[in-house]
Structure P
């Protein structure tokens, strides 16, 4: 059976990351992305009027790769273990595009509007992380949980940026410690974890 053709959005997101791996994100153009994606420029511009609009597609690309790697989590395992598995799958997905992601991260530190667009997309990703981890309660706790997951993700993302180990051992250790500490805080403040 033939492999399914990736969507145009995925091709563009991958192309954007390839371009960003070669030069700073703020120098990457839609023309370069279209050429790398082997897609007509007009189609790319119709989907993404400028490069900043591609950021949510990049986040969705990472979401899809994370989801595919994780599959269905086992409710019998602890929340800590489920979140560890899911978030490490996310960092493994990021690692596949490390140079491009680092270029994008650098640009976000310099351009607040990019950081805002990326943060908004990541906020939505934390809903997916919570769902994959089977944390399905609704209401105020859902918002707190997503905020907590986003905070954990960003703490470990900073660690991942500095982790030059081949197996991401430093990232794994930091994630394990952070999940343990946040679990203790969640039990204190929310009486559940």
Structure Q
């Protein structure tokens, strides 16, 4: 009698089949369905199986490659309390090839802030921080983004750790990064930029 298959083995097999079935990646892609169909019990078991593969660093988030599927890759992200990604896009900054990202929270909660094209300032390198739309993502939640939807940042605003699983299709080397700017208005009514600093 064979041993029962782990949640990660089942999910990775289903993701490979999903990308074999369809190379056109949208929010409706079967990969998103693979994540969304995980029950509370299954995503908790998946978290337990993958947890030891992640890395923890104070005040930072880390990324660990779990699967390189050729046309996609899967990463485990470990979020220390209070850390945030920079605002970024999902096209590779080196190749300019557009990518897609499915995100599933496995533990804790994260806040995703999306910036549409209207939020990008005239320098093309920063966004108006006031224009972001925030969504709280709790354990079991699945989200999707690509550059047609907008730029985003993800942060752990809680005092507890968080863990998320990300499926990138295709994978990329380095995303384009953007600064968050809080434009202020001077006495004449003209806006000027005030930077937020490094993340």
Structure R
């Protein structure tokens, strides 16, 4: 007489099957979430690249494209050539013009996408501040080290970018000063290219 299959074995097989289905559903859900995440990242990257292309074309028409470098990997615009006099937070006239043109596209991004956050980062060369600078009219800032000077540079750039934006938009344009901790030309730490402002387009 053949042994009757145990009902416990049948229940065990059923539970194993249910667990397999659940695992499959979880995997499919995770893959779907990952696909949506990558799709969003791709769409955002495309948006930034399109904006950068338009900005670059505009600056070329004004013959000031040499003042800006567009980094599509980090979503960053780097303004470095002749942007500041040594020890000053005052923007030079060509850079003021460049910022005035770029700001329209920055504002448009802020208005159209509530997840956009703009970072304005200031940088200095590696020449240390030897004494407190208090002549605001001459240097555009009061500072006692490269960190406060770089923050002042970022602040001046931000002023032009935000213009008269309402608070809910201008609050998404933030500043930071890095002093000389992120030199572009480490072989020549006193080079003017290290005195710069970087504008990054980020997403919440």
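Bear in mind these aren't lab numbers, they're just calculated from the coordinates by the rules spelled out. All of these numbers come straight from a predicted model, not from anything done at the bench. Cβ atoms are built from the backbone, for glycine too; each structure is taken alone.
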- Please state which of the structures P, Q, R yields 2.4 when distance in nm of label points 7 Å out along Cα→Cβ at positions 27 and 155 is computed from it. Q
- Please state which of the structures P, Q, R yields -24500 when helix-only ellipticity at 222 nm (-39500 (n - 2.57) for each DSSP H run of 4 or more, over all residues; to 500) is computed from it. P
- For which of the structures P, Q, R does the calculation of semi-axes √(5λ) of the Cα gyration tensor in Å, for residues 11-58 alone return 14, 11, 9? P
